[in-house]
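Each structure below appears as structure tokens.
Bear in mind that the values in this text are calculations on the coordinates, not laboratory data. Treat the numbers as computed from the prediction; the structure is a model and nothing was measured. Cβ atoms are built from the backbone, for glycine too; each structure is taken alone.
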Structure P
Amino acid sequence: MRLCRRCLVRGRVQGVWFRASTREQARQLGVEGYAENLRDGSVEVLACGTAAAVNALTSWLRRGPPMAEVGGVSCEDVADEVARRGFEIR
């Protein structure tokens, strides 16, 4: 069964390779979706895939790449609105 989860990652997460690192993790896990910088300095991540893969990526988001300082992550499961291919940076 496919699960989609939208997460908002706050802290020092822009300008520290957060989106590119998230894409790398997502690709390794077989997760599709995107990572996008928001104007308020946070990063929005949409992750779709198996529950195990989405849960693994969600756990990774709470740590992030070495240069990031994750201050908090809030997530909600969402409907899979659009068929996606791969994981993109926006």
Structure Q
Amino acid sequence: MVPMEIRKIIVADYEDSMKVQSISRAVRVSISSIYRLLGKKKTGTIEPSYENIGRQLEVPAEKLAKMKAMVAENPDITLAEIKEFIAPIGAM
């Protein structure tokens, strides 16, 4: 991820008619990253977006809450027992 300070420098250099290849060499950022940043500028911000970062949950929140409650009630419960009770809650 390109830090905000570098992002500002890239945009300023581009607006001063500097070539993308020259900017790339100067700030050591790939040409494709610069074009992606300049494309993002059209949306009104060059801030990094974190909305789609991270692994998606494999277990729906409802099932996860039920599993946590079951483990809290019975710490010795096995995974097979949890699966047996959770399965009817909406298999996905």
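On distance in nm of label points 7 Å out along Cα→Cβ at positions 1 and 41, which of the structures labelled P, Q is highest?
Biggest value here belongs to P.
Taking distance in nm of label points 7 Å out along Cα→Cβ at positions 9 and 25 as the criterion, which structure among P, Q has the greatest value?
Largest value of distance in nm of label points 7 Å out along Cα→Cβ at positions 9 and 25: Q.
With relative contact order in percent (Cα under 8 Å, 6 or more apart) computed per structure, which member of P, Q shows the largest figure?
Structure P gives the largest value of relative contact order in percent (Cα under 8 Å, 6 or more apart) among P, Q.
Assign the value -8000, calculated as helix-only ellipticity at 222 nm (-39500 (n - 2.57) for each DSSP H run of 4 or more, over all residues; to 500), to the correct structure from P, Q.
It was calculated from structure P.
Given a computed value of 11.4 for mean count of other Cβ atoms within 10 Å over residues 57-64, which structure among P, Q does it belong to?
Source structure for this number: Q.
Comparing FRET efficiency 1/(1 + (r/R0)^6) of positions 33 and 65 (r between Cβ atoms, R0 = 41 Å, to 0.05) across P, Q, which is largest?
The maximum falls on structure P.
Further question on the same structure: Using the calculated result 5.1 for mean projected area of the Cα convex hull in nm², pick out the matching structure from P, Q.
So the calculation was done on P.
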